[in-house]
Structure I
Amino acid sequence: MELRHLRYFVQVAKDLHFARAAARLGISQPPLSQQIRQLEDELGVRLLDRTSRRVTLTYAGTMFLEAARRTLVEADTAAAVARRAARGELGELRVGFNASAPFIPQVAAAIHTYRLRYPDVQLALSEIAGPAQVAAILADALDVGFLRSAAPPALPPELTASRILRERLVVAARPDHPLAGRRGLRLADAAAYPLVVYASDRSGGFTEELFALMRAAGAEPRVAQTVREVSTLLGLVAAGVGITVVAESLCALQSAGLVYTALADESAVSAMWLVHAAASPPAAAHFAAIVTAGAA
């Protein structure tokens, strides 16, 4: 039994006339009669009573008609679902991001735009450190990721990265700290004070990059405390445990207990990258297009 048999039968049942049904279906009457007969033979049931003057449904034909209609509706629905999924309009999009990504206006705007444009795609958002995002995309556990790196991230050939933002590094300190608001503040100045930094397994490489910048500036960083959450990072700075260096986008986290001061070093910059498979599924490709358009 094929779907065309059901469509043919439903049309004949609607018209109760083989010639009219054949005309509506765009076929000639003999093949239509043959297809209906094949359907009855396969079922072992007579669906239509035919006389020279009229066609009527048998009791079995009446019951089968309702089931055939439901089957055709479900088949059409399934076909529509497949087409929408192929266009990236259905399903799930798994997005990984680091702690600072949600505070970047382009990222927040892209997520909002995507939700409006593709409301039937479920967004699954996960906070994951940078290198772990790469591994997750390779393992098909994530579709796209946002990771921070001053230089283009080293990726396997099946992944690609697009820079969506380049920003200054800033020092966060208590308002009464000697570095708060200082003009011409440099990395070497910051390294002279105790630092609160992300733990290495949470920083996605940011802490290591910061230490490398300070050492290149001729200073050895002094770590007072390592943390795992951005709220803890800034909370301890506000408590006077130390200062910290963050990307400028985190200045959106305003607090009476913090002052943000930009670093003057030319090298004191960071960047955010969108990473995804070079051959992305449609939903991921749509999201990447929205992010990169917003960044442009």
Structure II
Amino acid sequence: MAGTTGPHRRTLWQRFGYEERSALLLIAPVMTVLMAVAVFPVLYSFYLSFFRIKLTRPNRQPFVWFDNYTDLLTNDLFWTSVLRTVVFAVVSVSAIAVIALLVSLLLNQNFRGRRILSTIILVPWAIPYVANALMWKWIYDSGYGALNGLLYQLDFIDKYMIWLGDQDKTLMLIANAFVWKEVPLATILLLVTLKSIPADLYQAARVDGATVWQRFVHVTLPSMKPGFLLVMIYETMMAIRHFDLFFILTEGGPGDASHVLSWHIYVETFRSLSFGSGAAMSYVLALVTFALSYLFIRTLGRKV
């Protein structure tokens, strides 16, 4: 047996050249670290989702199979958070796509100050998420916020308002802060797509007598489908799992007005200390995200 396995192992190793073997040896430590800090936690959290783990009862951790997943179907707060997440994602992604399209069309034109404007537009993207949330918390502040001050000076309001205390406005105000942060990246993706459209298509459309609007509808928009595909996939994933703004601005309030799925997972896991059900909800969120990404690829990417 030893005589047959030894040469076989050497043959497999010798299939790689010196450069390939050296590369494998060099990246082995990196792959080990990635397995330890990325792959293992993901697999372990999936394992935990099959247990009823609550740290207030550390010695009682029964194996419950899929009960943590099926319990979500009868959890009213879970479905409320799902609804809030859908509303937030639809409003945010739609606004990002429309605004990014308009800005990219503007930046695609030649005018004085275009480079300066392009640099200014990138500023929100460069701001860290936590700093962005703290900035908008100051803007929305009911006592000294910039939004109240501006609207009061322009006579749009006659007294300072508690913006984040209104259940009807809270989710949209958070969506506004999210859109402000995400529009620059979406603009870059669409602008790159615009730059890749061949000029011959526009020339052929002009020869055929197409108007500006017809060239936009029949040439520009179809050619921008790859850019829109990237924007829709990325921004939908970001909106569904976004947590920073909800944590810093409202902590799910007032009431449950901003109680989205990511916040519900945080509360269930780190405040209620129910790691089993929290892990189950995390995997539900991941599966929904993958499903939506697949849907976008199947629809928008059909003729890309």
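Each reported figure results from applying straightforward, stated rules to the coordinates on display, with no laboratory input. Keep in mind that this is a model prediction, so the values were computed, not measured. Cβ atoms are built from the backbone, for glycine too; each structure is taken alone.
Given a value of 20.0 for mean count of other Cβ atoms within 10 Å over residues 127-134, calculated from one of I, II, which structure does it belong to?
I
helix-only ellipticity at 222 nm (-39500 (n - 2.57) for each DSSP H run of 4 or more, over all residues; to 500) computed as -13500: which structure among I, II?
So the calculation was done on I.
Identify which of structures I, II gives the largest calculated value of relative contact order in percent (Cα under 8 Å, 6 or more apart).
On the way: I: 22; II: 27.
Max of relative contact order in percent (Cα under 8 Å, 6 or more apart): II.
Out of I, II, which one gives 18, 17, 13 for semi-axes √(5λ) of the Cα gyration tensor in Å, for residues 175-270 alone as computed from the coordinates?
Matching structure: I.
Work out distance in nm of label points 7 Å out along Cα→Cβ at positions 151 and 215 for each of structures I, II, then name the structure with the largest result.
Top value of distance in nm of label points 7 Å out along Cα→Cβ at positions 151 and 215 goes to structure II.
Which structure, out of I, II, was semi-axes √(5λ) of the Cα gyration tensor in Å derived from, given a value of 41, 35, 19? Show your work: numbers first, answer last.
Numbers: I: 68, 16, 15; II: 41, 35, 19.
Answer by label: II.
Comparing mean count of other Cβ atoms within 10 Å over residues 47-54 across I, II, which is largest?
Result for mean count of other Cβ atoms within 10 Å over residues 47-54 over I, II: largest is II.
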